[in-house]
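Readers should treat all values here as calculations from the given coordinates under stated rules, not as data from a laboratory. Since the structure is predicted, the reported quantities are computational estimates derived from the model, not experimental observations. Cβ atoms are built from the backbone, for glycine too; each structure is taken alone.
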Structure 1
Amino acid sequence: MKVKICGITNAEDAFACEDSGADALGFVHVPGRSRSTALDRIADICASLGPMTTSVLVCLPSDDKAALDMVGRSEADIIQVHSLDPRSLDSVRESGIGVIRAVRPNRDEAAAYAEHADALLFENGVPGTGTGFDYAQTPVDCCRRAIIAGGLNIDNLEQAKVMGPYALDVSSGVESAPGRKDPELVREFIRRCRL
């Protein structure tokens, strides 16, 4: 199972997560959010990551052109969005950028985006707020690569893991303070995901 550690705000945490075996690191660029980071700062961190770690820009672009501009300026490998329609997702992918589309754990919503994204990220409530839900309700069979996110931590990840997703995505559940990752929690989360 793949593991994405999201809400990375600094190079120290990025390197610690990478060294702990994270497959992907998520960088939030959503003004007003506590873990939002400037695109140039994200670019600096992404440039220093090893070649086996995928960097993911989490943002809310208004259209495909804005999405491509943001991902280019961030130097991230792929983009995760909550805001683009299927046509815009297709346009971004046609430009050679991988796309994760966030959706609610709803079968109809998942079906609407499944063919237009490289992966679907299932979360409930306001994106990025660490809101958990009944992970057993996640329609992981609606897409080829399902990622479960929202309120995960070392105590509840088994409830999501049992669904057989492509990946789990954690942020606040491995933090010592907002925007600061706890290396021990990161290591333990990844260890339990891989058992």
Structure 2
Amino acid sequence: MDIASLKKRIPDFAKDLRINLSSVLSADGAPGLNDAQRHGTAIAVAYALGDQDLLQAVETNAGEDISLEYRKGARAASAIMGMNNIYYRFLHLSSNPEYGQLPARLRMSVIGNPGIEKADFELFSLAVSAVNGCGLCVDSHEKVIRQHGISAEGIQSAVRIAAVLHAVAAVLRNNASDQALAAAA
């Protein structure tokens, strides 16, 4: 599966997503990000969304622009944020401040040693946190990213990638369901 094949599966009512998908995954459409950051963000988000076709398409699109280490780092960011986003979103949403005073007791060693540039790991974590809706994690990662010199434009590009991939995955999932219902009728 590649991006062109994936785009063909997007129905006409969501044609803006086809255009945006091509745009955000291109170097010109993701200002402030280098190739590894752009592709790593897409891989981390696709992995978090759990859509195998989308993940395969962004992996194929990355080609040789991103190393195996960065692919692993993107997956690691997605995996750890899958856990952290739930935990820290709970702390944020709970009206009982006692939970915030307790130790998390969750292993998160990959954050300290991600095997890739720290700023890039944080960028991937931010994009996944945006998809998962954890405000505490978004704020925390954004601060670290800015300290590492990534611009607001680069951060916006990462979140645009996350937004488009999230919408594409939802449309593809729902379109498959619509087709199954139509076939059953």
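From 1, 2, which structure was helix-only ellipticity at 222 nm (-39500 (n - 2.57) for each DSSP H run of 4 or more, over all residues; to 500) = -24000 calculated on? Here the read-out was taken from 2. Can you spot which of 1, 2 the value 2.9 was calculated from, given it is distance in nm of label points 7 Å out along Cα→Cβ at positions 94 and 118? Among 1, 2, the structure yielding 2.9 for distance in nm of label points 7 Å out along Cα→Cβ at positions 94 and 118 is 2. Ranked by mean count of other Cβ atoms within 10 Å over residues 102-109, structures 1, 2 are topped by 1, which has the highest value.
Computing Rg/Rh (Cα atoms, Kirkwood Rh) across structures 1, 2 gives 0.93 for structure 1. Each of 1, 2 could give relative contact order in percent (Cα under 8 Å, 6 or more apart), but the derived value 31 comes from 2.
When mean count of other Cβ atoms within 10 Å over residues 6-13 is calculated for each of the structures 1, 2, the largest result comes from 1.
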